[in-house]
Structure 1
Amino acid sequence: MGNNPDATTVIDRYAVMGYPVSHSRSPVIHRLFAVQTGENLQYELLEVAPDKLATAIRQFAKTGGKGLNITLPHKSEVTRLVDDMSERASNAGAVNTLVFRDGEIFGDNTDGVGFLRDLQSNLGLELEDANILILGAGGATRGIIAPLLDVKPKSLLIANRTMSRAKSLAEHFSTQGPVTACRFEDVRNPPVYDLVVNATSAGLKGEMPPYPEDAIGEDTVCYDLSYSMKATPFASWAAEHGAARSVMGWGMLVEQAAESFYLWRGVRPDTAQVLKQLSITA
């Protein structure tokens, strides 16, 4: 690790697998990490259909691949393909990072810790005793609940279009902290939320869930787990409704990538520098 390549150097291979995957910024981010840390590696985009996932992972490992990032729609399915996984991956019910070692596949999930680092380190948010609202009850929500409860908020409410999914998540995490559930239209302000997280993809699909206007006050930070070069529908809505800050998930993207990089290489990159290079600082 950290050696300058020469003619005989074997370059360690990493990649991200998804379907589709052409939009991924991971190759750019990991190349910046590699240059910054002096690590000799290459990072590829691999578009893999769901029915080819197991074969593609085994083939990548067999041909000398060292690790993979796994993105949509494979994060849940890949939990069935690992030999062992971290507690945070098990808690999230999803894996986004694979490490190949000693002939076995280890699965981890860096999304939650990446999200929390962006909130605390990059955005400087104090989350202890905070009132938190999460919109949506899918896989993205499941991956961030445990890390948020770890910082001891006053309340965490999951709002979803259908009550059953939100209630199921709240019950699953109920032993870890004060988490409750409701439908979108039943959100009540307590009086306002300190943090509102959009974990739905509806806005990017041209749909708009009933975002609860009364939940936003002048001190509310709104965070969209989705990201785009222009403001997402939720980010625009939050800014228009008086949120103190309206942030997209670029910081989470870089922070979760840094955690993956650390798992693979044992070196932690300077994420602030990379965010600056990408011109997406919050």
Structure 2
Amino acid sequence: MKKKLLGCKAVFQALTSLALVFSIGVQAADLAEIEKRGALKIATEDDYAPFNFITDGKPDGFHKDVLDELKTYTNKFKLEQSILPWTGLLASVSAGQYDVAITGALVTDDRLKVFDFVAPVASAQHFYVKRAGDNSIKSVADLNGKTMGVQAGSALLARLPELEAMLAKTGGKLGEVVEYQSYPEAYADLANGRLDYVVNAVISVNDLVKARPGVFEKGQAVSGNGFVGWPVPKNNPALLKFLNGFVKHLKDTGKLKALQMKWFGETFDHLPDEAITTDTQFHQLAGLK
């Protein structure tokens, strides 16, 4: 697999990973302390539609609606939301500055070293997206040897071996992998023919194709299951249990399904009900070997 790196996202990812590792020993607040202080400190971001974005200067998206539901779910504390850039968001939560990140974070092995994840609220299975009308790609097998774009440092890179295995079963192989600082850059190169396809999580692919249906087309899955969940620093079991109860409430009332359809255009009916706390558990749920 030949790889080319465009931009400096990998540097940010490396620095963020170091920050996470060095902050493992910091004890974040568990539920009793949060109730005593009277506020749950929540970190979100503002540039990851449809999960979190800004409309007319105010937070919008799936998680804006989720936080509205959380406000009515509990009267034990108020919610203090801080909007941070993604590059430092998880490190800030792991360092104890915030109690939880309520954003579109993907569950990964590396993140599970530092965080426990609340029961998933969406799928993060990976799909390929191609130029609309490109008949040279009709299935995963047609990706053989073609040039792929992906964001540098993203969680998707760790699961490319799954696509390699899919291609190997048809006698194919993964072609050149070009890493970009951001997905908009990758999509621009896909549109102008510099790439053959781009790999991203299903919700981002759906959002792209919905916004530009004459330019891009959704392909097939190129990974097993993946999950979007909210990271909570480890050693905070009461907070994890409380937030897991909140997700169960959203499921039991039908509100999670309604919000998924509103913001993602589809529902995810077979998500795990339990929090994800170990890489072994994650691998079993995701179908990873």
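Every number here is computed from the coordinates shown, using simple stated rules; none is lab data. Nothing here was measured: the structure is a model prediction, and the numbers come from that model. Cβ atoms are built from the backbone, for glycine too; each structure is taken alone.
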One of 1, 2 was used to compute relative contact order in percent (Cα under 8 Å, 6 or more apart), and the result was 28. Which label is that? 2
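State the single structure among 1, 2 that was used to calculate helix-only ellipticity at 222 nm (-39500 (n - 2.57) for each DSSP H run of 4 or more, over all residues; to 500), giving -9000.
It was calculated from structure 1.
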Taking distance in nm of label points 7 Å out along Cα→Cβ at positions 70 and 238 for each of 1, 2, the highest value is that of structure 1
Can you say which of 1, 2 returns 19.1, 60 when Rg and Dmax of the Cα atoms in Å is computed? 2
